[in-house]
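K.L.:
Some structures are shown below for you to check.
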Structure 1
Amino acid sequence: MAITFTPHHFTGRDAAVAEIEASGLRLAEAELSQAELTGAAHSHPYRVDIYLLEGVLELHEPDTGLDHRLEPGSMAIVPAGTRHAESCPGQFRAVFGVSVDPEVIMAGREPVAGLRQL
């Protein structure tokens with residue numbers, strides 16, 4: 001499945017959090033830099049909804065060649081199993097809805113400094 005990208009989807013953190021909670025997804029928040037992203041194409045066995053609050057996040061789908069540039073107010077849904085790569089020119093801040101407990105995602109990984117479960 002492909003990434004669903006919606007520019008100008010929401011206005012502010014409260015609206016994003018309300019939408020995540022209404023969807024039944026688990027909530028996490030992060031402020032990350034390029035150094036904290038893998039940069040490599042990957043997939044994961046869970047869905048991630050990304051609500052960009054600050055900065056820029058770029059998603060690339062190597063299987064389709066599509067690129068998505070998330071700016072504040074943009075939202076993207078990355079379905080489970082969708083190969084993608086992430087990059088950012090500086091730092092970004094976002095709230096995420098994930099279909100599994102964020103603690104399960106981070107189990108066995110190096111801690112990500114800017115990621116926290118809410």
Structure 2
Amino acid sequence: MKKIIFDTNFAIIPFQFKVDIYSELSRVIDEEYEMYFLNAATSELEKLKFGKAALELMKQKGVRFVDFPIKNGIDNTILEFAKKENAIIATQDKELKRKASKEGLRTITLRQKKFLILA
């Protein structure tokens with residue numbers, strides 16, 4: 001089963017751009033998958049506009065909240081999780097996408113503020 005780890009900026013897409021990322025994930029991932037979010041990133045998410053609503057929506061949609069040792073910030077921790085679990089990183093962060101690509105990891109991002117793509 002494929003694993004997808006959400007970055008904080010990815011979680012707020014439904015509120016920021018009115019895109020249903022959950023149905024879009026089903027469109028771009030052609031196998032069964034599980035969605036994950038780092039418990040350590042919840043405080044970062046709560047500080048963002050729409051953050052609390054995004055947390056509630058993730059809980060409703062079955063996103064699993066995981067504890068994972070923090071190493072040099074949330075982005076590096078997401079990279080470590082993705083490497084260890086062979087997960088896809090769902091993010092809008094250009095630097096995180098660049099690092100993921102350099103590590104040979106796949107990413108899911110929003111394109112044209114309308115739909116998700118798997119790269």
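K.L.:
If you work out relative contact order in percent (Cα under 8 Å, 6 or more apart) for 1, 2, which one comes out largest?
P.N.:
1
K.L.:
If distance in nm of label points 7 Å out along Cα→Cβ at positions 50 and 66 is calculated from each of 1, 2, which structure is the one that comes out at 2.5?
P.N.:
Value 2.5 for distance in nm of label points 7 Å out along Cα→Cβ at positions 50 and 66 corresponds to 2 out of 1, 2.
K.L.:
Kindly point out which one of 1, 2 the value 15.2 was derived from, the read-out being mean count of other Cβ atoms within 10 Å over residues 10-17.
P.N.:
1
K.L.:
From which structure (1, 2) was helix-only ellipticity at 222 nm (-39500 (n - 2.57) for each DSSP H run of 4 or more, over all residues; to 500) calculated, if the value obtained is -11500?
P.N.:
That value comes from structure 2.
K.L.:
Quick one: FRET efficiency 1/(1 + (r/R0)^6) of positions 2 and 42 (r between Cβ atoms, R0 = 25 Å, to 0.05) came out at 0.95 when computed from one of 1, 2, so which one is it?
P.N.:
Clearly, the read-out refers to 1.
Just so you know, all these numbers are worked out from the coordinates, no wet-lab data involved. Nothing here was measured: the structure is a model prediction, and the numbers come from that model. Cβ atoms are built from the backbone, for glycine too; each structure is taken alone.
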